[in-house]
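Only the coordinates and a few stated rules stand behind these numbers; no lab work does. Just so you know, these numbers come straight off a predicted model, no measurement behind them. Cβ atoms are built from the backbone, for glycine too; each structure is taken alone.
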Structure 1
Amino acid sequence: MNAVSNSMSRLASWRRWGAGRPWLGSCVAAVLAWAATVFSGQGHGSGDLLTAALTFSAFTVLVSLGQMLVISVGPGNADLSIPSSIALSGAVAMIVMDGNNAMLLPGLLAAVLVGVAVGVFNFGLIRVLNIPPIIATLAGSLIVMSVAISIGRGLKIKPPPLFSDLMALRLLGLPLLALLALLVTVGIAVMLRRSVLGRSIEAVGQNERAAGLAGLRVQVTRFWAYVICAGLAGLTGALISGFAGGNSLDQGQEYLLLTIAVVVIGGTVVSGGAPCVPGIWGAAMFMFLLVAMLNAAGAGPGLRMLLTGLIIIAVIVAASSPAKR
């Protein structure tokens with residue numbers, strides 16, 4: 001009986017320890033996925049796999065950090081215009097850069113400004129026309145994609161050579177893209193912990209009415225969440241274009257629901273008020289390694305999509321209580 005009691009006590013302690021670290025599940029899942037992929041490949045290319053995971057996960061991390069802020073401002077908030085923002089920003093960045101190294105920074109700035117404009121437009125639909133966020137951002141996505149098609153169809157502008165070199169650059173063995181995403185991650189984490197905006201995002205997400213009574217500017221807080229999210233999507237669109245050797249209208253397609261999955265799997269409470277920054281990295285790495293593992297196992301595209309969906313559901317169910325779900 002004592003042994004059983006001790007086991008139950010240790011289990012309860014582990015649960016309490018894990019409850020305060022919602023990022024832990026996604027990080028453990030990423031490590032297990034990496035180990036399984038390496039094992040299926042008999043240990044070959046483990047370093048290259050990790051480098052590829054860091055590189056491609058960097059894009060997912062950047063857009064998912066923005067999605068995390070939007071989801072954290074309360075129930076029903078999500079930005080479904082991210083793929084369109086990525087497509088339009090990538091096209092604008094390539095047009096502004098026009099293959100010229102001297103226009104690298106202006107092109108990146110233009111991409112971010114395009115994203116910010118999309119964020120302002122989305123929030124205008126939500127606030128002025130009183131449209132639910134999911135419907136507003138989905139409708140806005142169709143309009144933004146129409147603009148992207150009109151200016152990006154048939155566009156064949158390669159990124160400046162310096163931009164391509166930077167996208168492939170490694171510092172201390174780590175991809176520059178991953179270091180950039182890490183820098184943005186630290187910036188978002190500091191903003192959430194140390195700034196009025198960050199604390200307001202958590203307060204509004206936890207209880208909008210109480211936040212308003214406490215004197216917080218609820219709608220201004222939501223506005224900045226959507227603008228930051230769209231701005232990060234704009235930056236990501238430019239980076240993807242530089243990495244891929246040019247823009248593509250479907251380069252953001254995979255991020256439509258991937259960002260939401262990464263945010264939830266990473267430990268952010270979907271009802272709002274509790275963003276989890278570290279979990280974004282674990283979930284993004286897990287999602288990339290999951291696809292790599294399925295590819296190594298020879299799974300076809302249809303089976304990969306099916307298994308990916310089932311695993312996402314299983315992780316979300318395992319990582320959250322029935323009340324949170």
Structure 2
Amino acid sequence: MSGRGLGFTGGTIDKLESIPGFKTELPVEKFIEDVKKIGISIVGQTANLAPADKKIYALRDTINCVGNMSLIASSIMSKKIAAGANKIVLDVTVGNGAFMKTKEDAVKLANIMKDIGKLANRETICVLTNMSEPVGHAVGNSLEIIEVTECLNGNIPQDIEEIVTTIGAYIIKLSGKSDDLEENKKMILENLKNGKAYNKFIELIKNQGGDIEYIYNTEKFEKAKFVLPIIADKDGYVKEVDAEKVGNLSVNLGAGRLKKEDSIDMSVGIIVNKKIGDQVKTGDILGYIYANDEAKGKKAVEEMKEIYKISNEIIEKEIIILDVI
């Protein structure tokens with residue numbers, strides 16, 4: 001069960017709905033039936049899942065304590081427990097693109113969630129992942145589905161691979177299939193290479209009404225009218241690509257929403273070609289802006305040039321998995 005995007009955070013449900021016909025609003029019975037039939041289903045959470053959490057969240061918003069750590073932990077865990085998970089593996093993101101800006105705060109949050117899991121007799125593992133820059137290259141709805149399709153065909157960026165294999169390895173461990181984390185990672189990579197993961201994605205899309213021709217041929221996705229390059233104007237090494245600023249910029253282009261009732265433009269977004277630690281030369285393309293409004297697109301290009309911090313000194317690549325708790 002996944003959510004929709006709000007503010008600089010993207011929503012899995014929104015991204016999947018960029019595939020024409022794909023349905024995420026399913027009756028609980030259909031959701032359960034699908035999981036039994038093909039082993040997978042991705043839907044929006046139902047209105048009656050942890051209803052008290054919705055009321056508490058609205059109150060938190062009103063009294064300006066959305067960021068309270070204990071309330072964040074209880075909100076996350078109440079939904080996981082109510083949904084019936086026996087074992088829980090959580091991706092706790094850390095950095096400027098996450099709610100937890102520092103590793104110290106993320107560790108505190110993880111420990112609270114583990115304590116809640118223990119009280120509910122649910123074994124819980126938290127994987128702390130780095131969100132100081134965008135993960136992968138795509139930011140936007142159909143752009144991210146295109147990247148997902150490429151990943152499932154074996155063309156997977158290193159940071160995505162590390163996050164997927166680490167989280168997946170712990171899921172396999174908790175399921176009781178294997179305690180060897182490195183072996184579990186190899187199993188995941190093997191299923192990416194042999195096409196099983198890609199075929200399962202096709203099965204998921206087809207089963208929930210999506211047009212699989214868009215997955216077979218991603219050129220079918222509606223294109224933004226303007227694709228504008230972000231060109232480096234100095235030599236050096238990428239020091240910073242602030243994920244929160246990139247997320248907010250994508251919202252301004254129309255890829256996200258500021259209010260729940262806002263509509264989303266599925267075709268716009270940002271491609272980030274150069275990541276922290278990469279060497280760049282004057283004239284290199286740092287990425288692309290996908291826009292349906294030329295003025296907004298040109299403004300976004302200039303803003304992305306500001307978001308990219310280029311250093312004269314060699315910069316180390318970011319550590320992706322910060323901790324496992």
Given 5, 22, 35, 28, 9, 1 for P(r) over Cα pairs in 10 Å bins from 0, in percent, calculated: source structure among 1, 2: 2
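For which of 1, 2 does helix-only ellipticity at 222 nm (-39500 (n - 2.57) for each DSSP H run of 4 or more, over all residues; to 500), calculated from the coordinates, equal -13500?
On the way: 1: -25000; 2: -13500.
Label of the source structure: 2.
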Which structure, out of 1, 2, was mean count of other Cβ atoms within 10 Å over residues 70-77 calculated from, if the result is 18.2? 2
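State the single structure among 1, 2 that was used to calculate distance in nm of label points 7 Å out along Cα→Cβ at positions 110 and 262, giving 2.6. Walk me through the intermediate numbers first.
Details: 1: 2.6; 2: 3.1.
Matching structure: 1.
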Of structures 1, 2, which gives 35 when relative contact order in percent (Cα under 8 Å, 6 or more apart) is computed from the coordinates? 1
Please compute distance in nm of label points 7 Å out along Cα→Cβ at positions 38 and 190 for structures 1, 2 and give me the label with the greatest value. 1
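With distance in nm of label points 7 Å out along Cα→Cβ at positions 126 and 294 derived from the coordinates and found to be 3.0, which of 1, 2 does the value describe? Don't skip to the answer; put the middle values down first.
Details: 1: 3.0; 2: 5.0.
The read-out comes from structure 1.
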